[in-house]
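Right after this note come the structures.
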Structure 1
């Protein structure tokens, strides 16, 4: 790919990633999701404010936003091996930054968990599935979405490195490093949640009787 084509991949991925599905779903229900709950446009806050069906819809849309372009770049669009890593990385970077800093909402977006998970499923599916299992176990145990997301963001890059080292699912060192960077960004976006977890004030999803 030429430099011009790589720049186009980054720009279009960013614009696609910027689509604020949580905000759109809220507006369709007559609610500005940014004024309720944690004021975040992600699936967790949509679930908290509008209920599970809308939260699941938001998660699916944000997840697909990360998965579809990443999968296209990884497996559908034919690129020389030397250019593929760069194309995949720029596509995911654009999507991820678009979700976190959406141009349509003055650069105030979500935390990137669902979108990042979709992108990583396309790139490192085995690690993503294992990370999801860990997420479910942590959430079911603690009822904290943030704790489950933070631990999954640590586990997935580690598994990606382990699976590559053992030949279970091989990725280039560039993609391994990039998955680790995505995990680190997701954790940094949860810094306020980490503070609330430490202080015991984090929102907890209680079990329904």
Structure 2
């Protein structure tokens, strides 16, 4: 099961969480977010051990601006967390990037656009639909996952907390790849609780 820890920013916290070896670590470049890291020093990513893939999370950023971000920080993976079109995904995918597309889920209708994206992305991130972009701390109805019949893998996001371990482990879906952790594992926005993460990882990986 893949694990992504999203909403990181502080150098020491990045290094500490990196020692727990999540598969992905997300960095949000979106000024309205309390987890925004638009001013982050690129050297922060040097604190990540081998095998932890940093992910640039953007919201409605033009592809050319995403590429500038990629060049500055050295990202190879981007997560588009806004209303980006399949064409936007295609442009970045053809640049050789690994592309994740977040989809806010609020009902069965949320799944209808997925086939339009699947040729241009590597992973969906199914998140809770809301006015804010990410870090809502709320779950959507996971039963809706059964309405997704595509083969593109997905990460489950939105309000997953330490108490949800057994629920997550019980998900049976051919395209379920893992989970995306954020606000429910924080001490404060962008600062993760290292002990909580460590204990959760230890149990989920047994």
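Rule-based calculations on the coordinates, nothing more; no lab input. No experiment lies behind these values; they were computed from the predicted model shown. Cβ atoms are built from the backbone, for glycine too; each structure is taken alone.
Upon calculation of distance in nm of label points 7 Å out along Cα→Cβ at positions 62 and 102 from the atomic coordinates, which of the structures 1, 2 produces 1.0?
On the way: 1: 1.0; 2: 2.2.
Going through each structure in turn, the value belongs to 1.
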Parent structure of the calculated result 0.85, given that FRET efficiency 1/(1 + (r/R0)^6) of positions 22 and 174 (r between Cβ atoms, R0 = 30 Å, to 0.05) is the read-out and 1, 2 the choices: 2
Computed 2.6 for distance in nm of label points 7 Å out along Cα→Cβ at positions 14 and 38 - originating structure among 1, 2: 1
Value 17.0, calculated as mean count of other Cβ atoms within 10 Å over residues 6-13, assigned to which of 1, 2: 1
Cα Rg over 2.2 N^0.38 Å from the coordinates reads 1.02; which among 1, 2: 1
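With mean count of other Cβ atoms within 10 Å over residues 54-61 as the yardstick, tell me which of 1, 2 scores highest. Mind showing how you got there, number by number?
Details: 1: 19.1; 2: 21.9.
Greatest value across 1, 2: structure 2.
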Winner on distance in nm of label points 7 Å out along Cα→Cβ at positions 78 and 110 once structures 1, 2 are ranked, highest first: 1
helix-only ellipticity at 222 nm (-39500 (n - 2.57) for each DSSP H run of 4 or more, over all residues; to 500) derived as -6000 - corresponding label from 1, 2: 2
